[in-house]
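Trainee: Below you'll find a set of structures to go through.
Please treat every number below as a calculation from the coordinates, not as lab data. Everything numeric here is computed off the predicted structure, so don't read it as measured data. Cβ atoms are built from the backbone, for glycine too; each structure is taken alone.
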Structure P
Amino acid sequence: MPFYRQEQIFGRRHGVFIARQQMVQWTEQSVRLLCGITHELKKQLQASSYAQVDETPVRYQDPERPGRCGQGFLWTGLVPGQCVVYEWHASRAARCLDSFLGQAFAGKLQCDGYSAYPAFAKGKTEIKLFGCWAHARRGFFEAKEQAPVVGGWILKQIGWLYRWEEQLRQSRAGPGLRQAVRAAHHRMVVQRLQRALNKLQSRYLPQSPMGQAIGYALNQWPTLERYLEHGEVEIDNNLVENAIRPTAIGKKNWLFFGSEAAGARSAVMYTLVANGRMHGVEPYAYLKDVLERLPTTTNQEVALLTPLHWKKARQPQVELAA
């Protein structure tokens, strides 16, 4: 290959490398400005009386392990109808929740059966854990092949719970009505299921699909039935799982984060875009506006730039223009 051609290729590759470096720097600078808004959303999550939490694994490049990826986790917290927050940690330990929810968190926490959640709530009487019926149902669905009759009957009982919940959702029932309906209808099905599972448990090996499904459900039963007494709590934490789903789809495209710092930056962007989606805010218009305003915004004014407050502030202008 001629020398001049080698120089052209090298120059082109070097130019691409410089452009990528500049994009990383611009992203870092933008995230540094946007962190104040996500901090306000995180404070809103920590001050809430009811939150759903889940976590999803994401690989990241680790400088201490060249050529190999470490395993990190994107923790997600959601307050229904109010906010959703993502936070990146290179760990799945319970101590991550001390940072994410805060040690002073007090309220209702809905989650799956992962041991970090009871470890976080241990000794904290002000925290009530609520289980997820979707997780419990998933085990029985996977075990249906082993025991079609038993699995089908259990799934039918859980189906009644979800059918009544859907009716309540369509009628836009408030917490009071939901609690009354659950007391009148759900409770008898939940009690019937508990009696049946206690009788069925001895029939299956603990490590069999049905044995694992029954064991999980009975271990989680105190938290699974707790929603009956609290009309403001959902039957499952599908809302936060739906918030995680875009990141799961994204992993198939970008495979891993470039570093721990990249994971933290991505969590900031996910938080703002997801809150915009929750409140019907167009991401480009929102981010363009706040990035132009943030350099001259005071600390006291940052709270007014969350997607919901930003939308409320612009609503009069939109109506006037219309």
Structure Q
Amino acid sequence: MDFAELYDPALDSYVDEMRALNEKFNARMATRTADLTTPEGLAAARDLNALLGGVFSGGDAGARATTRSLPGTAIGLRIITPEHGSPTGLYIDIHGGGFFIGDATMSDGLNATIADAANAVVVSIDYRLAPEHPYPAPVDDCETAAVWILDNASREWGVDRFAIGGASAGGNLVAVTLQRLRDRHDAARQFVAANMQFGVYDLSGTPSQIDLGRVAFRDLYLPETPAAARKVADISPLYGDLRGMPPALFTVGTLDYLYDDSLFMAARWRAAGNETELAVYPDCIHGFTSFPAKMSRLATQRIVDFISSRVR
């Protein structure tokens, strides 16, 4: 992680395309507001296709997925296997959505690409959502699912090499789940990679969160927890003990309201003695890896290469 050159200057040639997409996306979002305190507003916010115009569509990749539920729980697993050959590893995906929207289908396209490139089974976790199920329900579900996957992967899929990743709220849940796996199950060392895409790592508020707003999701996830009490590892992993974490790639854009979260977390991840890569993309907003742009494709390819090089 080289802070002398925060991002590759060659990326500047793709900024104009990204700015045009940002403008279209922001204009669309400006016309859509939802009162998250009402059932109707919450339902509107959760309609991702209507809200974001199919940004998260996985295309034909979803046809490859199978689903199952963990016995005795409300946790769903969405599973994509390599198109050719037997898998040699497994990647756990934790979807984003501010802890209150989204599901395991959101990353079908990327997960199918990872499955083929890494020759890995990809298991995406459908955890319970706030506000019906606030903290700690989502992270409890991720911990339960991760433990089950680690315990059963050899029998189910014949693999014993693991990576994990998530975007936005999913990045938070990845970091907290890894800390729980290390402290409660002595299992974080089983992971060879962590893919951290524009995660929210401080739910008390980083400077970029405060400056750019868009933080209503925090109160849905933590309705009874004041900001000062959110500076604990199980809520804001930036404040946790990060020793013994797997090699990680942090991906973020300079216009992301969670920009500082990734900068701070990558620095602490490395300071704790873990292998760390920080990939910063100029003039990119939150969720930019889903955009149909050259910069997005380059960022996604780096993520895929990072995971596959370690899982294989």
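Trainee: Here distance in nm of label points 7 Å out along Cα→Cβ at positions 261 and 285 has been calculated and equals 3.5, so which of P, Q was it run on? Could you put the intermediate results ahead of the total?
Mentor: Working: P: 3.5; Q: 1.7.
So the calculation was done on P.
Trainee: To continue, here is another question. Quick check on the output: 25, 16, 12 is semi-axes √(5λ) of the Cα gyration tensor in Å, for residues 157-268 alone, derived from one of P, Q. Which one produced it?
Mentor: Considering all the candidates, the number was obtained from Q.
Trainee: Another question, if that's okay. Assign the value 19, calculated as relative contact order in percent (Cα under 8 Å, 6 or more apart), to the correct structure from P, Q.
Mentor: Working: P: 23; Q: 19.
Attributed to the structure labelled Q.
Trainee: Let me ask something else. Out of P, Q, choose the structure whose coordinates give FRET efficiency 1/(1 + (r/R0)^6) of positions 109 and 213 (r between Cβ atoms, R0 = 30 Å, to 0.05) equal to 0.55 when calculated.
Mentor: On the way: P: 0.80; Q: 0.55.
Derived from Q, not from the others.
Trainee: I've got another one for you. Name the one structure among P, Q that helix-only ellipticity at 222 nm (-39500 (n - 2.57) for each DSSP H run of 4 or more, over all residues; to 500) of -12000 was derived from. Before the final figure, lay out the partial values.
Mentor: Details: P: -19000; Q: -12000.
Of the structures listed, the value fits Q.
Trainee: Ok, one more. Given a value of 79, 59, 41 for Cα extents along the principal axes in Å, calculated from one of P, Q, which structure does it belong to? It would help to have the intermediate numbers written out before the result.
Mentor: Numbers: P: 79, 59, 41; Q: 49, 45, 41.
Among P, Q, the structure yielding 79, 59, 41 for Cα extents along the principal axes in Å is P.
Trainee: One of P, Q was used to compute mean count of other Cβ atoms within 10 Å over residues 165-172, and the answer was 28.5. Which one was it? Could the numbers behind the result be given before it?
Mentor: Numbers: P: 12.2; Q: 28.5.
Matching structure: Q.
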